Structure I
Amino acid sequence: MKLSREQERAFQSFWLLPAAIVIAAVLAATALAEVDRFLGLTEGGSAYQVAFGGSPEAARSILSTIAGSMLTLTALVFSITILVLQLASSQFSPRALRTFLTDTTSKVTLGVFLATFAFALTGLRSTSGGTPGQELFVPGLVVTGAFLLVAVSLGVFLTYIHHTASRIRVSSIISSIHAETARLIDRVYPASEEAQRRKAVEVGETEPDQIVRAPRAGVLASVDYDGILRLAEESDSLVAVRPMPGGFVRKNAELMRVQGHKLDLSEREVASLFALQEERTMEQDVAYGFRQLVDIAVRALSPGTNDPSTCVSALDRIFDLLHRLGTRPFPPEQRFDESGHLRLIARLPDWGSYVNLAFDEIHHYGKDAPPVIGRLEAIMEELAESLPADRAASLHAPLAAVRATRRRVSRESATVSAPKGAA
């Protein structure tokens with residue numbers, strides 16, 4: 001679990017991949033300069049015919065031009081990225097920004113441009129000669145490498161423009177959120193896994209022997225349930241985890257209630273079990289994927305946008321995710337050790353909470369939009385028919401409410417379209 005958290009944070013960081021590319025470029029330029037020195041130079045430049053063979057002044061001029069141009073192009077790409085983020089935040093949802101911040105193409109583009117800039121600067125530093133008493137050295141391989149990086153940068157720039165123009169489309173954003181949420185459902189609710197089912201144990205409300213509290217405030221991104229279970233087994237204790245992933249935790253809020261032997265945990269160990277961050281993530285929080293799609297659907301129904309088609313597109317993806325989720329076994333809230341002793345009690349989202357999250361707000365804000373109400377009714381009917389009976393039962397009440405809304409909208413539409421009698 002700890003490795004998974006580190007991978008998630010590294011993947012989300014916007015600077016890590018560009019920084020790695022820049023460091024690789026600096027090392028490559030330094031290595032090429034040393035290769036040039038080792039092979040030896042003629043008066044005009046590198047001994048290799050394919051490499052640059054001009055004077056130190058020409059090399060400096062070329063590398064300076066490349067460095068300045070790439071810095072300007074980097075600023076342009078950065079400005080386009082910021083503009084895209086502003087547009088996505090205002091038009092779709094602020095929570096949809098993470099799909100752009102984790103976009104690999106944008107990171108690679110910035111990395112290649114900055115790498116070309118750093119490569120050229122490293123070559124400038126290696127170039128010497130042109131003044132009396134100074135050793136003549138022109139890193140011909142570095143200059144040639146800079147030419148190649150410029151060609152690569154142009155190709156990357158064209159790819160970036162095409163990719164950004166495609167990704168800013170609402171259909172692309174919805175598809176990206178849907179795909180990420182589907183992968184998370186497969187990980188959190190695996191279809192092939194047979195969950196260990198035991199009869200639930202009735203646990204009375206007793207005074208805990210220990211309360212583990214949050215060292216700071218933040219959004220609970222993930223919980224290491226396996227790690228907590230191991231601690232409970234080792235200490236012969238029963239641990240009740242209070243918050244759920246995705247919820248806000250205030251400072252000193254209860255994280256765990258321990259019955260039995262106390263857990264000897266440092267603040268750092270608590271932080272490794274409960275990952276508190278500034279915002280929700282897609283590490284364990286399946287509901288966050290639904291939240292993003294619902295936000296886009298509701299924003300599309302606002303009076304300033306009035307785009308029911310976008311809402312219906314988001315509903316279609318929500319429908320697929322709910323059907324995928326409705327056929328999976330949910331992990332038990334109570335977990336036992338191999339001897340059958342209850343060791344861990346966790347609060348987990350149930351099927352009904354996902355149904356309410358998926359439909360309630362869209363029904364409320366789309367009650368006057370016939371395409372939205374019609375699609376809502378069709379989705380709920382298909383889910384009720386295709387899912388197991390215990391899951392379909394949670395759809396009966398919201399489906400009845402949607403049908404009542406649809407009948408009201410139909411009556412109002414018929415009244416408006418009815419011909420008026422002669423005055």
Structure II
Amino acid sequence: IDAMFSLQNMESTEEGRKALVRLKAIKTPIYTGVYASNSSIEGRVPLDLDKPAYGIASYIDPNNRIPGTEQEQIDKLPMGDYRKSTIYGSHASLRSVFNHAGHILYGNDEGSYFPFLRLKDNKTVPQIMLMPFDDVLFQQNRLIVNGGEIPLNADGSAPVNYLGVQKITEKVNSIYKLTLPENAKARLATVVPGDFVFIIPLFYTGNVDFKPTPVGLVPGAFLHASVLNSILQKSQLQNMEIEGILILGFAAAVAYFGWWMGPSTLVLALIAVSGTWIATCIASFSYKGMILPFLLPQTAIVGVGVSLLLQRIYIAERKARMIRSTLEGVVRPEALKMLQRNPEKLSLQARERVVTVVFIDIVGFSLMVENQLPRVAFEGLQHLVESMTTVIHKHGGIVNKTLGDGILCFFGYSLEDNKEIGNHAEEALAAAL
């Protein structure tokens with residue numbers, strides 16, 4: 001029973017005393033919930049923690065301990081730190097009946113719980129669903145319950161392997177309906193010795209303690225039921241606390257390999273790496289019960305990748321502008337665009353090639369423009385040089401330089417492909433004619 005927090009003194013009324021007599025006659029062990037408070041609560045009596053079940057030392061496997069003293073072992077056990085808290089549970093008048101109590105607190109993170117709370121004076125309170133089991137032991141830092149391990153995080157919490165809400169809801173029955181003569185026999189016949197029966201008090205709208213989880217808001221009682229199911233089925237989840245290593249590893253790998261990639265290749269690589277990481281996280285959870293830290297490592301992949309991508313785009317744009325300013329007019333427009341898109345194809349190393357060199361000069365240019373306005377002379381020369389450059393490019397030539405009314409060009413070498421052209425002499429002659 002997860003919540004038995006009524007303030008009524010059962011011994012103060014005749015009806016209450018009779019109820020206590022009937023409860024004491026029950027042979028089935030009954031486990032109830034307790035909670036921790038950072039301050040004293042007026043009208044409530046703190047739980048008596050002097051029982052062996054609330055001593056941390058009673059949960060240490062004497063045959064599998066951490067080297068050192070018992071206190072050193074106790075200090076190293078992963079537990080939720082509640083040493084400043086006071087534990088409260090059912091009313092003092094009920095504790096002679098409900099004398100097996102475990103806490104019902106939620107973990108600090110969504111989807112987790114604390115198997116043990118560390119209290120002052122080396123005391124502890126196990127989670128309520130651990131209380132029915134006799135083999136709850138710490139083997140060094142590993143928590144073993146019912147023959148299976150509950151993987152713990154560094155802060156002492158453990159992830160909850162949630163059952164589907166619909167699956168749990170199908171097993172919830174109203175106690176009132178069970179007491180009806182026409183239902184009691186059929187319903188109660190399904191409960192056999194060895195079964196666990198979870199009584200959820202005050203389970204109605206407005207009184208349910210919904211808990212935030214990775215699958216949405218879930219009634220707190222369903223959380224406890226999922227914890228019990230995980231222990232019985234030995235189907236625990238393990239939170240892989242390697243977030244820092246993954247962040248550094250992904251950031252370094254993306255930075256190293258991305259440095260040698262172009263923008264388009266880097267985009268494809270980021271999509272592939274992100275998709276692979278997402279698939280790995282899903283597969284690890286679905287088939288191995290491992291919870292890999294997804295968000296921050298994925299942020300590292302995207303963050304470093306986008307930073308490199310922006311840098312690559314900036315460098316590519318700067319190279320394209322430099323190539324355009326340097327080679328515009330030197331090579332044909334199609335070759336210039338190709339070199340701007342693929343700057344790595346532009347080789348600036350010195351080499352030997354057999355080419356045909358053509359010198360072009362306008363005969364009598366000085367006399368021709370002697371009586372012209374400078375603007376008219378410049379526009380005429382510009383038009384003439386552009387026309388000749390177009391012809392040179394049409395025949396595969398490269399303009400090496402222009403000086404006044406002269407042009408130096410050569411044929412026989414493709415700058416964008418870094419290879420020779422065989423019929424360069426014929427192309428040079430055709431361009432000249």
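General remarks:
- If you line up I, II by mean count of other Cβ atoms within 10 Å over residues 174-181, the top spot, with the largest value, goes to I.
- Looking at volume of the Cα convex hull per residue in Å³ over structures I, II, structure II comes out largest.
- Label whose coordinates, when relative contact order in percent (Cα under 8 Å, 6 or more apart) is calculated, return 15 (choices I, II): I
- With distance in nm of label points 7 Å out along Cα→Cβ at positions 30 and 102 derived as 3.4, matching label from I, II: I
- Which of I, II yields 0.40 [FRET efficiency 1/(1 + (r/R0)^6) of positions 70 and 310 (r between Cβ atoms, R0 = 35 Å, to 0.05), calculated]: I
- Given 1.8 for distance in nm of label points 7 Å out along Cα→Cβ at positions 126 and 142, calculated: source structure among I, II: II
- When distance in nm of label points 7 Å out along Cα→Cβ at positions 110 and 230 is computed for each of I, II, the largest belongs to: I
- For helix-only ellipticity at 222 nm (-39500 (n - 2.57) for each DSSP H run of 4 or more, over all residues; to 500) computed as -20500, the structure of I, II it came from: I
Every read-out reported here was derived from the displayed coordinates using simple, explicitly stated rules and does not represent laboratory data. If you're wondering where the values come from, they're calculated on a predicted model, not measured in any experiment. Cβ atoms are built from the backbone, for glycine too; each structure is taken alone.
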